[in-house]
Structure P
Amino acid sequence: MRIAKGMVEDGVVIGNTYDKYGSKNPIVRRIMTGFSDALSSLVAHAKPRSIHEAGCGEGYWVRLWNSQGIAARGSDFSEKVIELARENSKAANFPEDTFFVRSVYDLEEGRDSADLLVCCEVLEHVEDPEAALAALQRAASNYVIVSVPREPIWRVLNMARGKYWGQLGNTPGHLNHWSSRAFVRLVSNYFDIVEIKKPLPWTMLLCRVRR
């Protein structure tokens, strides 16, 4: 899979800095297995027929969900990363509109709605997370899954592996930082929380539109 490797677009770090899903490092593999198992569990709970992933990056999850028979599509603000997602998916012969350029802020009801909206590892990057959550609320028709790094564990683990010491462990491009409790409190302003997962080192929430 082609990844962004720290590429920057409009001053923002896009996609993944390394291929975490394809890593052979046993620690990284164990951490990513925890993330993948948690996300897959929440998707199974929601039982969606359609998924829209906002902030899809290089398209890993959209490709996987389509292979599982779920009608999935992905959007990202970055033209460069959407090009990578399309390149990574050429062999799958997905419809042309499977991946498209759209900021999370611009999500709209109807056009971007799906049984499940997924927005993982995005909110820590945006300048206005409340506006992003409001856009997800506007577009959501049923379930939403959101995840962010769990602080301060995220920074501590980065520093433990010798990364980003000059930034006190902060990953490049991370503008926002939440503990699990703070993130649940924030998201509760927009959705009903159905289930909370804490795969190390993330907080992941399955939410439902407030009726």
Structure Q
Amino acid sequence: MPDRVIGRREREQLLRREGRLPPGQSLTEKFPVLHYGPVPPFDPETWDFGVWGEIEQEQRWTWEEFLKLPRTRVTMDIHCVTRWSKADTTWEGVSVRRLIEEGLIKLKPSARFVMQHCEYGFTANLPLEVVLQDSFLLATHFNGQPLTPEHGYPLRAVVGYIPGREDLKTPYFWKGGKWLRGLEFMAQDRPGFWEQAGYHNEGDVWKEQRLAR
């Protein structure tokens, strides 16, 4: 146990020196489970995923159809508003930017923001520019394995920091909704669930934007 603690601390110091650990964050080797409400059931026969709002044509995919969409893998650091960070996590899933590039989603010029709609009415909002980053993914797998129910199975959104990509904006991890069921493209921003409860609307990890002032 002491060797493992020392190893974690040394890695934390290394990440801090590399500029990969935002202010107020501590490195964890675990993956804490945090969410509001119970874990929802999943039925692949009835599950679907919708895309609507400021787009040319609404889309809806069944689970079988969603799994056939173009796949992307990304490795990034994730940072929770509760002050833990986890480095070099690998996620697999569907890139919104790639869906747009391949014409599967056609945005209207008025699209500027995105609301993630999840089970039980949970929502999370982001600017379109963040959703189109390499570090935003509609994920089905984590570190080579399907998501566990507690971490959002069958689908969750993830947003983080890709080492060496200082050009990408990095929100806290709550900005990626678990048990995702749809994306609404919007002309005007609206607060999501936690933003309505007092969390910062942007949630920039480097600025420690945890709570609204």
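All of the numbers you see were taken from the coordinates with simple rules; none came from a lab. Worth saying up front: this structure is predicted, and the values here are computed from it rather than measured. Cβ atoms are built from the backbone, for glycine too; each structure is taken alone.
See the values below:
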quantity: With relative contact order in percent (Cα under 8 Å, 6 or more apart) derived as 22, matching label from P, Q; calculated: Q
quantity: If distance in nm of label points 7 Å out along Cα→Cβ at positions 104 and 136 is computed and equals 1.6, the structure in P, Q; calculated: Q
quantity: Comparison of P, Q by distance in nm of label points 7 Å out along Cα→Cβ at positions 40 and 176 - largest value held by; calculated: P
quantity: If distance in nm of label points 7 Å out along Cα→Cβ at positions 80 and 120 is computed and equals 1.6, the structure in P, Q; calculated: Q
quantity: Ranking P, Q by distance in nm of label points 7 Å out along Cα→Cβ at positions 24 and 184, the structure that comes out highest; calculated: P
quantity: Which of P, Q leads on mean projected area of the Cα convex hull in nm², largest value; calculated: Q
quantity: With helix-only ellipticity at 222 nm (-39500 (n - 2.57) for each DSSP H run of 4 or more, over all residues; to 500) derived as -9500, matching label from P, Q; calculated: P
